[in-house]
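What follows is a set of structures to go through.
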Structure I
Amino acid sequence: MDKNGNEIDKRSFRLGVIYCFAEMVSVGVKKLALSPPLLPEEYEEILDGSDKIVLDFKIKSCLDKSFLVTDLFSEELTKDKWVILYFNEDDVLEIYNSLINRKHELLKADKYTGNERREIAVEFGKLLCYPERKIEEMLSKGPSGLPSIE
């Protein structure tokens, strides 16, 4: 509900977010963009619209059912949710997957701490094209959520 008590059309809102990020990816402002975190049924509701946006902007997308959690965002943000990744170049997806693999290896070795942990968060922030000062600010405040329409 908005401040006037009107129901918010969540599907349209989510597709609007995706449209905006898809445009940023298509013109090179962002290497990687993310959909809002989606429950599986919410994903099904927006899939056709997301696919159309991807085609219209001539970019690529990939569904991630186990989103890379770093110290940039709260784990609660994506718990039990899916995220669609939007990108132009395949190497962006390769870098993203390498960060996931690196984190898993560090977790297995019980070494996902300190500089290693921070480095993965910083590299992920850079992949999202966040300014370095913003990445540092986010890391100094600790993981947080994002504004929501809920």
Structure II
Amino acid sequence: MNVAEFRAVLLSNPNAALHLMLPDGDFVPAHFHVTEVGRVQKDFIDCGGTTRSAVTCLLQVWVATDVAHRLTAGKLAGVLKLAAPLLGSDELPMEVEYERDAVSQFAVAAAEVTPMGVLFHLGKKHTDCLAPDKCGVSGCAPATNCAAPGCC
């Protein structure tokens, strides 16, 4: 889901409560705060030597002890509007950063409007070899089997 799609769901349901479901079916506690809306750019070289860039809109959520706090869809839409100049594009993929056992990032996979509010389904992110053609295998093999210098 990108910023435009995410914001459209929020604006269509401005008074709705927000719910975040983790990939394992657990929920981020309903009294979460969105502490940051950021544009995150990662520039890197893959194991085959290709320079790449990935840019996302990252919502950092945090759970405090004030259990009465509830963020509405309209309020989050307002925060995204303030962040628009920083984000620079409505096409950025949406991600949520949340700390449970460790700080983790989740792709926003889907939105569902329910009687309880707007439910955002968070998906898993995975690592992968981005240059299997240079390694000569499906995914990275141990360094001794790689065909390209520096691969794996």
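Structural remarks
- Origin of the derived value 22, 15, 8 (semi-axes √(5λ) of the Cα gyration tensor in Å, for residues 57-112 alone; candidates I, II): I
- Taking mean projected area of the Cα convex hull in nm² as the criterion, the top structure among I, II is II, with the largest value.
- Structure (I, II) behind the derived value -17000 of helix-only ellipticity at 222 nm (-39500 (n - 2.57) for each DSSP H run of 4 or more, over all residues; to 500): I
- Origin of the derived value 0.90 (FRET efficiency 1/(1 + (r/R0)^6) of positions 17 and 105 (r between Cβ atoms, R0 = 35 Å, to 0.05); candidates I, II): II
- Label whose coordinates, when mean count of other Cβ atoms within 10 Å over residues 25-32 is calculated, return 14.1 (choices I, II): II
Bear in mind these aren't lab numbers, they're just calculated from the coordinates by the rules spelled out. Only a predicted model underlies this, so the values are computations on that prediction, with no experimental measurement involved. Cβ atoms are built from the backbone, for glycine too; each structure is taken alone.
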